[in-house]
Structure P
Amino acid sequence: MHLTTLYLGLCLLAALAAIAVLSALLARLRQGQDLRRAQAHLLTRALERYSGWVLAQRLAAGFQGEGPEAAAALDEACTIRLAWFPELAGDMAEVMAVHNRLVNFLSTQQALWLRDPERWMASDHDGRFMALWRQHRYARQALLEKLQQAASVRLPVTLPASGPHGSAHA
């Protein structure tokens, strides 16, 4: 009888130890998920700030370069993506590719405007900018959708899906 009680006691201790280890593992997993969700929200906000800069370029009197606000937002987004969401590398690369096309376009248009305003007027600046805006919006949306899946959370997006004209088809 004494051996059976000792055996049952050891089994109970082993079960309690297993439960404690499992509980610690689940807590650590939950903490990791919570951190990923928090980083996903920070990444979303950085992309929203960057999108605000992109939108402001349409109404800017002249292109002054990338600007510190855009650079800081993109740097934050890339840093978070690299540290927390390596699976989104391709989507972030697409956002950056659109950014590079946008900066190149705006620089070229600024130079044309300064050199030959008549040719600039005929260059369909606004239509070409809107095409780049749509590319930016699609790349950003694809990244946010995959980020939502990767973080297992519904992310708030405050920037409207519509373009600078206010219409969803702009």
Structure Q
Amino acid sequence: MNVLEALEKRRSVRWYEDRPVEQEKLDQIVKFGNKAPISGEIHLTVIRNPQLLKKINDTVADMMRNSDNEFMKSRIALPGYEPLYDAPVLIVVSGPEGARGNGANGACSAMNMITAATGLGLGSCYVMSPTMVIGRETFRKQAGLPDGFEPIVGVLIGYKAGDRFGRDRGELNNINYVD
């Protein structure tokens, strides 16, 4: 599959098989995460530990239930909803605390990994909510986040099981050209 096909086929996967991702594929995914166009530093943390993933998932779910954000409350109220969608891998992109380009750097790295995952026959999903809890001291230590870095974005990786919570964006009419 070439990169244009991977970009066309990419979808946010919100339900994963209970099946590990091969190390060779993860190595390729993080390699391309590090090849992203960034201005500054990033760090990639690959979390595969099922107990830690469950703890992150449950903490995010509690945070969503108790949030003032109506979108978060409506998502967590969906029957069977799990914030990490049962993904076997969560890759956390981190950057230096307070660095100006963190958002852009994280997004570029995540998109490279998402495109690579698609090209390798894997599903993926760009997620923000886990970063809200991974920055907490207990999770920082368990996840091995480097000192002085903050989580920016997460990427879920795994084999697609179905489409429980997906939505089709359809074609957008949001482009204009100025000649």
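No lab work stands behind these numbers, since they all come straight from the coordinates. Every value quoted in this text rests on a predicted model; they were computed, and no experiment measured them. Cβ atoms are built from the backbone, for glycine too; each structure is taken alone.
For the reader, a short list of remarks on this structure follows.
- FRET efficiency 1/(1 + (r/R0)^6) of positions 77 and 101 (r between Cβ atoms, R0 = 41 Å, to 0.05) - highest-scoring structure of P, Q: P
- Structure responsible for 4.6, with distance in nm of label points 7 Å out along Cα→Cβ at positions 61 and 149 calculated and labels P, Q on offer: P
- A value of 0.96 for Rg/Rh (Cα atoms, Kirkwood Rh), calculated from one of P, Q, originates in structure Q.
- Parent structure of the calculated result -28500, given that helix-only ellipticity at 222 nm (-39500 (n - 2.57) for each DSSP H run of 4 or more, over all residues; to 500) is the read-out and P, Q the choices: P
- Relative contact order in percent (Cα under 8 Å, 6 or more apart) - structure with the largest value, from P, Q: Q
- Structures P, Q, by distance in nm of label points 7 Å out along Cα→Cβ at positions 5 and 109: label with the highest value: P
- Of the structures P, Q, the one that 23.5 was derived from, the read-out being mean count of other Cβ atoms within 10 Å over residues 85-92: Q
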